[in-house]
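In structure tokens below, several structures.
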Structure 1
Amino acid sequence: MHIDNLVKMANQIGTFFEAMPDRDEALGDIASHLKRFWEPRMRRALLAHIDTTGGEGLDPIVQAAVARHRDKVAVAQVAA
């Protein structure tokens, strides 16, 4: 999946939750949504994009959500 599409989708999620009156809850809900509905390769690509570009193109609320709840968004490593 192309990163531009992932950024667009993440920003749409952020726009939806940004309307919530409680910003902390909104940040947690964005991270929860990414974990529940995005497959691992999508989440890995989004995190790699943030790590390499600083989150270029991502809305501030999405960047804040991932920064605060990165452990929730990150894909768990499976021990071999």
Structure 2
Amino acid sequence: MDIVTANQLKTKGISVIESKLADKKEIIISVRGKEKYVVMAIEQYNYLRECELDAALNETRADYQNNKFITESVEDHIKRITK
């Protein structure tokens, strides 16, 4: 994964990000030598969000198949989660 320094970003602007993302899925922005941020194209971000939602859906389906769920009223649910 490529690293772009904050100084490069200051001097070259968005063009440094665009050039690095031309052949990479994401890049890291470092500040004072420490990795601080990740930048990616919106298409990559949307792909990762979709993967995250698919994983949550699969987990929910598995919980349902394994009877790992609770059936209760709204009032009981509020009481349970606010304890």
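What follows draws every value from the coordinates through simple rules; no lab data is involved. Treat the numbers as computed from the prediction; the structure is a model and nothing was measured. Cβ atoms are built from the backbone, for glycine too; each structure is taken alone.
Here are some notes:
- Label whose coordinates, when distance in nm of label points 7 Å out along Cα→Cβ at positions 21 and 45 is calculated, return 3.8 (choices 1, 2): 1
- Test item: mean count of other Cβ atoms within 10 Å over residues 29-36 calculated as 18.4, pick one of 1, 2: 1
- Looking at relative contact order in percent (Cα under 8 Å, 6 or more apart) for structures 1, 2, the greatest value goes to 1.
- Origin of the derived value -17500 (helix-only ellipticity at 222 nm (-39500 (n - 2.57) for each DSSP H run of 4 or more, over all residues; to 500); candidates 1, 2): 2
- Among 1, 2, structure where Kirkwood radius over Cα pairs in Å as derived comes to 16.4: 2
- Comparing distance in nm of label points 7 Å out along Cα→Cβ at positions 5 and 61 across structures 1, 2, the highest figure comes from 2.
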